[in-house]
Structure 1
């Protein structure tokens, strides 16, 4: 694991002098926005995406789809209700080059789309993107009839030789390293000649809420999907070929990005309101209501939104986070400040995320005086008195917000490259200082 350069800008994490009392408007969900962009681009008619997230990952997705010929107009919705994107499908064509940055959704969701284009589509990205697994998507697409050059790496950079269509059919994949392998095939599957039947053959499948999100969004645009959740065969998803409808979709707030603000209420013994928290959602971040309540807070869904209140005490937790792995950095930060040990399990796949999150969390918390041990599939955290120091982010947005949470309770924490939060949470420093009344 490589640290980001020592000369990068350091951001003094604000220290809280007491309990916060704030209302924080969290921007839209990255996961929903990028799925919505793909589905709208593949639709048979134009559609609207309202309240989209504008962040590095979503702007990379939009730029990639534009490179393939899709029209995406940014402006105000037809009823003047706020920012919206108008997506106008078109014949997909190359040659084109797609910059995926370090966005898992872009590097995994778009190669299946590229098989439907006429021409060669090259995919490239940040250095870290070369280390993230893509074999599940590459091997599956080849089995379904696609031509892909990756020099045998199973990773970026690669070129998809689009033929304007893909046969599709049944494919077996091991998606135990990323649920995005399944979602990637399902999102484009209705446009394959035979549709697609995806059979997961590996170990436990992580992040199931994200697959449920994909299935729900496919059904919302008229696609027929059979899945295990509704009585189908275990670990098998079937998408029937057919047209996708253009829809008017409203993007929910990103509940995973609400995590640091909820954590702030827990850590400071304060109160935070997150407006527009949905009563029913497939977002993994909704699990925070239960997790942070068990760790010492309380919450209520009201007309204002989600009202979360800290009790002034933080309890350790023993929990399997396999379905909600992206929440691990924020939970680890809170656990480092708790009054008893915590064990976070089921998240071995985090070693393949934006950085090796298990190694990064262990190193950075321990360098502030913590006692974190990496296990085969997670972390064991024994709270100790922490001190200030530099908290490295490794270009990982969730490492940056985890460091900010620790900084609320520990003076002298400096976040290296806090700007990496722009990947999914634009203007995080301003939202954070605003929450504190600064």
Structure 2
């Protein structure tokens, strides 16, 4: 425990120093300073609180189906939602499904004690990879029922190493785990943790909810006009360097790019790359303003729509014939089920081994890995020349999502109705 706290203190100090030079880290550090005031103002001593913690936006989406079930079935609870990363908090700080939203301060003993005293949750739910030793210890000592939802474990993780006994102790602070697969259950059993349910991944429930609630997007409809459309979601520059040149030779297809990083530098790079390949483009907000000001719904001349705003991608995928999910040439691919739920083939880069849904989609012929421009061309040429193959691949995607839904109900019942 001493080494853990020492390392964490050093990490927190480095974070404060990095905040001087990095705007994202600065937002996190400044946001953490406001947490105590947010809790004091938002939570009264007699409130019944359920605390959900998500590292970032992806984990939030996994917890959201449970939050929304709780809100509907038990409105007497006050929902506290915390984030560690600015990419989660800054996007969802106004989420109406939670009563109080804040940053989670660094996991020091002092911060953990103060946070739990101010929040006084009855139930705490940590989503996927969140295992903070001091917070979990404080929750356990306070008698708070604590759950891990949509967690997934691999043999190489520190929890299962003989030299790291403290990590095993951390996991024993949970009252119950709702894990994604049988392997995770077996790994937990190997360190004498048996309060485990194989529930699956709540992300499938979330993407189904999005599909069922998706609304028409006039900007995208005005742009596509029913034409075949390729959508690149959460796109990074290494992805763009492969798929943009391909579509220079396929003028009958529309292209929609939703970059993972939406800043002027990246948007300008995309526009220049498109221009150099002879592909005209328009930004989403520009086209939106034109439609609103002139009420025109004629098809734009541009072949590529660049999404320069947040919160649209999950609904935009519904307009795709084929989708690419970015990140596969970096830290890892993004949300594959978000695209697959619309019954389309999904392409992604090579760094996908740690993503269970991508591995299964590859196995069943619904997800496709490309490693360079040549392998991307082989895949796309096959789809464009064989519409039945493209349709069958998409049907397999949709079947996979349907068959894997239901985790949110299992988790909800296990936590709130057991």
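Here, each number is a calculation from the coordinates, and none is a lab measurement. In this text the structure is predicted, and so the values were computed from the model without any measurement. Cβ atoms are built from the backbone, for glycine too; each structure is taken alone.
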Checklist entry - Here mean count of other Cβ atoms within 10 Å over residues 148-155 has been calculated and equals 21.2, so which of 1, 2 was it run on? => result 2
Item to check | Label whose coordinates, when Cα extents along the principal axes in Å, for residues 116-267 alone is calculated, return 61, 34, 32 (choices 1, 2) | outcome: 2
Checklist outcome for this item: If helix-only ellipticity at 222 nm (-39500 (n - 2.57) for each DSSP H run of 4 or more, over all residues; to 500) is calculated for 1, 2, the one returning -15000 is structure 2
Checklist outcome for this item: Comparing 1, 2 on mean count of other Cβ atoms within 10 Å over residues 180-187, the highest sits with 1
Checklist entry - For percent of Cα pairs over 27 Å apart, which of the structures 1, 2 scores highest? => result 2
Next on the checklist: Given a value of 12 for relative contact order in percent (Cα under 8 Å, 6 or more apart), calculated from one of 1, 2, which structure does it belong to?
Outcome noted: 2
Next on the checklist: Matching task: 2.9 is the computed value of distance in nm of label points 7 Å out along Cα→Cβ at positions 204 and 388. Pick the structure from 1, 2.
Outcome noted: 2
Checklist entry - For structures 1, 2, which has the highest computed value of distance in nm of label points 7 Å out along Cα→Cβ at positions 244 and 316? => result 1
Checklist outcome for this item: The value 3.5 for distance in nm of label points 7 Å out along Cα→Cβ at positions 164 and 396, derived from one of 1, 2, belongs to structure 2
